1. Given that distance in nm of label points 7 Å out along Cα→Cβ at positions 152 and 336, derived from a single structure, equals 5.0, which label among P, Q, R identifies that structure?
2. For FRET efficiency 1/(1 + (r/R0)^6) of positions 272 and 344 (r between Cβ atoms, R0 = 25 Å, to 0.05), find whichever of P, Q, R sits highest and give me its label.
3. Work out which structure the value -10000 belongs to, where helix-only ellipticity at 222 nm (-39500 (n - 2.57) for each DSSP H run of 4 or more, over all residues; to 500) was derived from one of P, Q, R.
4. Quick check: 19 is what I get for relative contact order in percent (Cα under 8 Å, 6 or more apart), calculated from one of P, Q, R. Which structure matches?
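Please treat every number below as a calculation from the coordinates, not as lab data. No experiment lies behind these values; they were computed from the predicted model shown. Cβ atoms are built from the backbone, for glycine too; each structure is taken alone.
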Structure P
Amino acid sequence: MADNILEFNDAKQERRSKRLNVPIATTNPYDPKTSPTDILQFLPPDGSMFGLYSDPYARMAYYMPKNGNNSARYWLESRLQEHSFTENELKLIHFLTEHRCASRSQITRAIFSEKDNVYKIRDFLQKCHNRGIISAFTWITPCDNGKKKPLIYGLTRVGSEAAEYLYHVKVPRDFKFQAVQFPAGLGPSMKTFYPYLAANELYCHLKVADRIIKWEREPRILLEDQTYFKPHFVADVIKDAGDLKSLWIEVVRITDGWYENTIKRFTYMQNALEKLQTQFKPSRIFIIADSDSRIPILSALAEEYVPDGVIRFTTDERLAGEWSEQTLVTYDPNSQDLIGSPIPFLFKDAPGMSASTYLMQQTMQIEDDLFEDM
């Protein structure tokens, strides 16, 4: 035994050295006077600024925290007694129940049509805020990029009660938003909410393209050995009549130990792919990174630890723009380029059956005999 202590396995040593040499930023694009001392460990490797939903130092700050406090209970009781929920209220409550929190842009694309007036949408959200259905918040950070931050909306405690009455689901405590004025520096970390906001950008594109049939958060996928795997999100999309595809969506955010945690996550994913029957495997796995310069690292890890996965990469910024042939990419280690890898049927107005058509074909069969014949 003693003789083996000093013997090294070259392959294991090489893999370990790779982990120790993860590329990190060498320049800081933010004001050095206000930047955290460890910022280089979390910045994208190319030294660019944090993406829209990836700043690890960001903390929540509520907007107009007293709004709706005195009217929420009255609104809910009157709606329940009079059965008078509006169609847009129902859509908004359902969307936020499923997606936890969302920006105004995401809500607009998810529950309204292109024909809806943008000012009416803004007024509707303001009314819901005033009625105490939703809370609004943004974030503060020492990493100022000079850009305005979007308002994010989530259900209040009363809004969550409405969701339970209407949709028979309970909203987790982390996503019942209780608006208060936090003392400076004591707001909750945005790391709880950022993965949802990043994934919502993808959902909204699928919604606008009219291809999304179902969206699930961390569904428990049973494997052949009776263990299970939970992807971060799963989207069922339709290509054409009788041709449904399953997408697994993984969001990678950079926190302490992210590299080792990503390896563990990819290992679990590969284990799941090996133990799933072919018909239950995802058609594609989408990985949402925090920046383009992180994709080569994730691509190398995926090639090593998820060899059975068909993976496409994207980022917060790519998803925040228009859907294009460069929204989804792969990485070519030879040319060191990101190569656009579009999926044709996920574009708006692509040929094939739409989700709306598919869902409209579902019918309700009602037994209309009120009394049993004697």
Structure Q
Amino acid sequence: MRKTGFSFLIFLCLGLATPGLAQPEIHVVAVGSGQPSKDTFALPEARVLVDRPGRDVSLVLLDGGILHWKVEATAGTLISDIIRSGPDSTDSKVSLYGIPMMGVQVSGLPLVFNPWGHDFRQLIDSVADRSGTDRISSFQARHKAPAAPLRVASVNTTTAALARDYLSPLLDAGDDLSPDIRNWTENHNHSGDFTVAFDETGVSLTGPSGAQRFPATPGIPPILLPVTGVYDPASQMIYCITVGAEGYLYAVDARTGNWSVITSLDDYDAAGLLYDPNTRQLILTGAFSRPGDIRVFGLDGSRSSVFIPTTGFPGLTDLFDYGNEHGPPLTPHVYRDGWLLLKAVATQDSAGPGPHPHRVYAVQLATGEMRLLRFGND
């Protein structure tokens, strides 16, 4: 991060950094739009007051492209660096004690209003790359600047997401979990030799001996929006789910081709499906904005459910623009001893080219206890 404005700071007697000062604090302030200026022809304004006596402060100011940042500091506060950025044009400007600051524009940092979502992670990574720090000191945002100055007066030590690597301390080794969960990898799927393709007219099953087609039989509810299907080699049963209208959980006997409906989903939108042969249960995970809405349907008619909000899964909001779009589904892979293993992978649109960030969790369905087992950011 380049140093700017030192001559102005010396003139204002704010002092120079000395060997006794620690690494600069990095405070991020984001504003969507400013207060109207008294000058009709001037840019809207956002005022910032930095109140960190005895501290060396670096400011990162984010806006939508048309703003005048008016920065002041209390006595004894050293502002050693200011950068202004945002996703749009560079019409914005910055002044310190009314003195225009030159060379503070840095293009491309995202304008974010909350400490979550993939754009916030991009911001943290970019600021960390520039500054060499592993954590920003504070973050505050307003969609519209208040009339009073935004005050930078403390270091936030409680918001974990302000750190570049905030997930590593949350990792759980899973030593008490079943080896099937603890050591799971993608190629441990017991039905991995089979693929199921579910569409509006029926289901296709492809295995080592070839492909079979099972057209939907008369008498079952129409297949409106097919989601996914799974196959159990032991029982030779295929299970499929739909969304739209009530939504249904279908069963197809691969030996006879007969279709049946296990249950209506009663308007529950499901995205993921797992059949556990040990308990003879079908485990569904939620679609759209409710991936943690997990429901269990036993072949004996039993039902149970647990709901975990999206923010309850550590790092899940990193994979998408939380608050503005639906996140990736949580795909169920293994169920053992009451624990369900789930994986979420960022979509192509969210992740961009290259390997996709992912998260792997274990959830205790009886209690909702949550564990982060693995994560990858590239």
Structure R
Amino acid sequence: MRFALLKGQSQYGSLRLHIDQLAQALIGLGHEAPIVDMAAEDRQVQLNAALQPLPDCIFGFSGVGADLSGPAGSIYQVLGTVYASIYVDHPVHHLTRILAPIPKHVGLFLDRSHAEFLGASPAAGGFSQLGFLPPGANELPEPPDLSDSAFARRDIPLMFTGTYRGPPQPYWRDWPEGASKLVAEQLVARMTADARLPLLDALRAALKDLGAELTGELLGQLLPQLAAPQAYAEAYHRDALLHALGAAGLPLHIWGSGWEPLAERYGGFVYGGVGSFAETLHTLRRTRVVLNINNGFVAGGHERVFTAMCAGAAVFSDANPYYAEAFEEGSEIVTFAWPQLAAAPQALADLTADVGRAGRIARAGAHRAQAEHRWTDRAQRLVDAVKQAI
């Protein structure tokens, strides 16, 4: 098969690196995978070349390229080719691209609850396929040294990469009084109380308490108002855990944007600057334990987990059903449940301090991730989904 891969802009370059490694995986499976850099000045020249001959599928992360059009309208309607995307955030954050008129639209999501949410809305009618596909691990060419001695030499005890956006902001409170504002308040109350509660389930429960039933039509009407409460719930839990870890004095080395206030407040936080995802691949080889905080993933997987494991680091994460299914708790990954947030700092401190235990978990996690969670595995599953849509 022939894929045209669209490389868009992304914070820290993570999705751009995803495209590069997905291309390598597709080529390794015997497919063609030219890359079009949509951030380049000659992107139109690159796109024209990638479309000759016509690809079986045009692919972009988070809907990049879904809005491509020409004088006759959407290129997907004109060309009849499949457009596929892996949407890396909740659908409410991607509505413009999700609603693009594409006859053969394959939508894949990093979280099962995200696919279920979209499947319950009228927007699902614009897709030929909806499915669950977590990202693969991004890796350096050479394999990591998984020996005990190499692990003991790693000089970063605990690491987290990502953005700190500050305390969650209740933007909906500026809305006019009415049903949308009331529903948003209900959603936030439920999702902050239960970090594993999917937006769709929270919405159904909130409407039931208000004497209403969630229908596809009503969900379609509410879609534009759901991004604010979803974003609040995502930020709320990340903020709460980080303050708990900071107050406990954990030696957390951090890369990403927005961390200056927390680094100044907590003496254990070591801020290394914004960094890039490509740089992170090297830093992970120096790290013993990687902290993962699921940003809105209640039943799916974050790239940080698979990438850290394949780099030979142990992973400590908030729990969800997907990680319970994919990894063996305590031997391949260590997780905590949000209702026991107060116990998480000590559990993470114990893991970080026990280099022998962390090394065993890192090695087992690496073997599992290298066998099942590389881009080669994800590329084959993407190929299978596209074949069904052709």
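1. Q
2. On the way: P: 0.35; Q: 1.00; R: 0.65.
Max of FRET efficiency 1/(1 + (r/R0)^6) of positions 272 and 344 (r between Cβ atoms, R0 = 25 Å, to 0.05): Q.
3. On the way: P: -10000; Q: -2000; R: -13000.
Label of the source structure: P.
4. R
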